[in-house]
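Every number in this text was worked out from the coordinates using simple rules, so none of it is lab data. Keep in mind it's a predicted model, so treat the numbers as computed, not measured. Cβ atoms are built from the backbone, for glycine too; each structure is taken alone.
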Structure P
Amino acid sequence: MSRLIASTMTHSTLSLAQTLEKLKAAGFQKVELCSAGAIAPHLDVTNITTSLVKETAKIIRASGMEIHCINIGGNYTLAQMELVYMLAGQVGATLVTYSCGSPAEGVSEEDQLRRHADFNSRLADLGEAYGVICSIEAPHKLSLASTTEAVDRYWAMQDDRVKLTFDPAHIVFAGEDMPALAKRYIPRMVHSHLRDAMPGNSLMRYGEGQIDFGAYLSLLKEGGYSGFFSMEYPSESAEDAEEKLASSVRFLSQFDFT
């Protein structure tokens with residue numbers, strides 16, 4: 001069984017129902033449901049309600065697709081995130097990934113890290129309540145955990161129940177040693193995003209950046225990682241999404257995701 005899945009971000013301009021239909025037609029059975037503003041408008045967390053949770057779950061069930069994980073980019077309240085976890089529980093998702101936070105002016109880094117550690121512990125409580133793994137995406141470009149040193153400071157303060165979604169592109173974006181960081185955090189990883197990148201650009205087409213995907217997959221396999229991998233990149237139109245999806249699948253098919 002392939003552990004390669006696709007993020008709904010791959011179809012940024014389509015509705016959730018349309019996106020699930022396109023990914024199913026492409027041969028995917030599991031997907032990552034992504035919410036990240038205009039580049040992944042498939043769950044409106046800002047205006048989320050119990051009714052929206054029910055409506056979204058209905059769309060997912062009607063599609064026949066499995067939601068392996070839900071990925072939330074942005075800054076939300078605990079009440080909003082509880083409804084995300086509720087949705088995850090209703091559709092049988094394994095985990096919820098949340099952003100690691102953007103730097104705030106006028107607040108010390110230590111205070112920000114403490115606040116995020118406390119918030120993430122509360123997310124872990126929600127995970128236990130809804131039977132879903134709590135995961136944070138750190139490293140992430142332009143965030144509290146954008147460099148190797150910042151990543152280490154971030155994770156040093158986290159609850160052991162808080163797990164890691166690792167995206168190699170974000171640390172390559174910073175021009176730092178991605179393999180060394182990935183190897184160190186494999187024990188905490190429960191999911192991996194896949195993008196290609198070079199310093200200053202984390203949205204490159206597969207094969208055009210600096211990431212050696214074969215070496216990355218081998219590193220994770222040797223370290224005992226057994227989670228899934230999400231193709232994650234935005235598209236600019238339905239036509240662009242179709243072309244990018246086909247080329248991405250062609251490129252990644254050379255690697256072993258079993």
Structure Q
Amino acid sequence: MRNFIKKYEIWIFLVLAPIINTLITIANSKGIITGFVYTHGRFYALLFLLICIVKFTRGNKGIKDVFRPMLKWKINPKWYLFGLLFSLTIAAFTLFLKSFYNETDFLSSLKFSIPPFKTSFFLLTWAFMGEVVWVSYSIRTLSKIMKPFYASQIIGFFWALWWVPSVTINTGVILDLPLWPLFLNMMGAAGMCTVIYAQTKSGICVWILQYMLNMSLLILPVSPTTGGIPTYSLFATIYFLAMLGFMYFMNPIKKRETIKMA
């Protein structure tokens with residue numbers, strides 16, 4: 001059993017993650033867990049699942065390896081700036097295209113809204129667990145057996161699949177998220193995380209990138225509730241296309257080969 005789990009560790013985790021969130025969501029619908037416990041507990045359950053699997057297969061050394069990228073912070077400051085501004089730039093460009101299509105004033109559509117501190121803090125903690133689970137572990141692990149791009153898209157698919165139960169009951173998420181743009185957005189996010197991690201090897205930089213993806217949907221009116229479903233769909237599409245561009249011009253495979261040769 002141990003050898004089987006160790007051999008298929010990443011796939012076991014990817015299958016169990018959305019299943020467990022589905023069970024947690026069902027418990028929420030039955031009133032067994034509600035409110036704060038559901039909203040935050042699903043993230044901690046996801047991280048706990050990963051730690052249990054890695055502990056079983058690789059011991060404490062494996063757990064340390066999962067968190068290791070979070071210790072690297074000495075990188076070129078341009079990558080921190082990129083992480084902070086990339087999603088906001090995509091959101092602003094989305095609104096520019098929307099205003100151009102509707103023949104409205106672009107500047108008037110840039111309605112900045114700063115989320116409350118508590119919301120921003122919770123998004124920061126969620127992004128931390130997302131970085132550890134989906135990037136530091138999942139993408140890094142899967143990239144060892146296939147090309148990073150394919151690894152990122154598989155992880156992005158399961159990442160979105162993990163969100164589906166919450167989106168279905170419209171609780172603990174941005175309201176009224178349509179599914180196909182959600183999948184496109186998460187696959188784009190996974191791809192961008194892969195590109196940035198290949199360039200920096202820093203989990204902190206990827207954490208910031210993930211955090212700002214969530215924040216950009218609240219800061220600018222591109223979410224379904226503030227900008228409408230077509231606007232969010234356009235945002236997700238542009239984000240995904242931008243990821244493809246970065247993946248092509250900043251190929252993680254070439255970066256990995258350069259590091260091996262150095």
Structure R
Amino acid sequence: MAEPAPLNTAEPPRLDPAQVPVEAMTIPDSLDLRFEGWSPEVFEMLGRLRANPHIEQYNEEKPGVTTLLKDPFDRYRDDLVVNWVLPNRLKLETEKNVFSRLLKNDFGAGGCHDNRWMSFYRPHTKRLKDVQVSHSVSPDGLDIGVYVGSYAEDLLEQALGRIEQAPATYLDLVNPLLQRKNWRFYTHAGSGKNKRKEVFRNPLDDLPDDLERADGIWVRGRFSPEEVVDWGADVVAHALDAVFDVWPIYRFYLADRFEYA
């Protein structure tokens with residue numbers, strides 16, 4: 001008697017996220033959550049760091065940095081992985097170096113940021129060198145959006161080239177978000193005292209004249225501290241909605257052959 005064929009227990013391959021249309025992505029009907037929500041105290045703590053952005057204040061806040069910010073942020077990250085990245089088999093780095101640091105790398109000057117942000121990235125690159133769908137907690141609330149620029153110079157050049165070739169398509173992706181409360185499109189250029197930032201909060205008739213000189217491009221929405229605290233664990237569902245909202249722009253920057261639908 002012939003031996004039975006072995007069962008194929010291999011996991012299906014993970015997918016390049018840039019090639020996955022938003023229509024092809026799903027999330028569970030009932031989310032599997034560990035994150036309990038953000039507390040009012042985390043926004044108060046980050047507000048104190050904004051008022052006094054130095055290592056002395058950081059050291060004073062250090063216990064809360066762990067219990068109020070880092071530990072909950074880990075659970076928030078885990079919920080995004082379990083409910084979005086894994087079900088859609090997205091090939092994204094979700095653990096190594098996905099979080100920013102509060103302390104500044106300012107050559108020993110002892111500066112401190114007033115926000116912490118996170119972004120998954122494609123494994124062949126790094127967080128700062130990829131197009132970022134980022135999640136940031138600051139005194140202003142929770143910001144979620146898509147960014148290209150700064151250290152990802154090659155991808156910024158690619159994105160600007162695609163915008164130049166298909167400006168109407170790009171505006172069709174951006175403007176519906178700018179019709180909503182607390183969404184904005186903005187660019188930055190230069191550094192230090194020469195840094196410039198141009199912010200747009202309403203739908204655009206045309207692209208900014210100096211867009212081709214931008215060092216970075218943001219499309220980002222903001223949830224206020226009051227909203228975030230009130231939502232509790234349900235903030236994960238709102239965050240996933242925001243990720244889906246910006247996903248077509250993410251793909252516009254990265255997808256092959258302009259297949260960004």
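To which of P, Q, R does the computed value 2.7 (distance in nm of label points 7 Å out along Cα→Cβ at positions 83 and 195) belong?
Working: P: 2.7; Q: 1.6; R: 3.3.
Of the options listed, only P reproduces it.
When helix-only ellipticity at 222 nm (-39500 (n - 2.57) for each DSSP H run of 4 or more, over all residues; to 500) is computed for each of P, Q, R, which one produces -13000?
Details: P: -13000; Q: -25500; R: -10000.
Here the read-out was taken from P.
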**Complete:** If you rank structures P, Q, R by FRET efficiency 1/(1 + (r/R0)^6) of positions 123 and 179 (r between Cβ atoms, R0 = 30 Å, to 0.05), the highest one is Q
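When Kirkwood radius over Cα pairs in Å is calculated, the result is 19.1; to which of the structures P, Q, R does this value belong? Each step should come with its number before you reach the end.
On the way: P: 18.3; Q: 19.1; R: 19.8.
Corresponding structure: Q.
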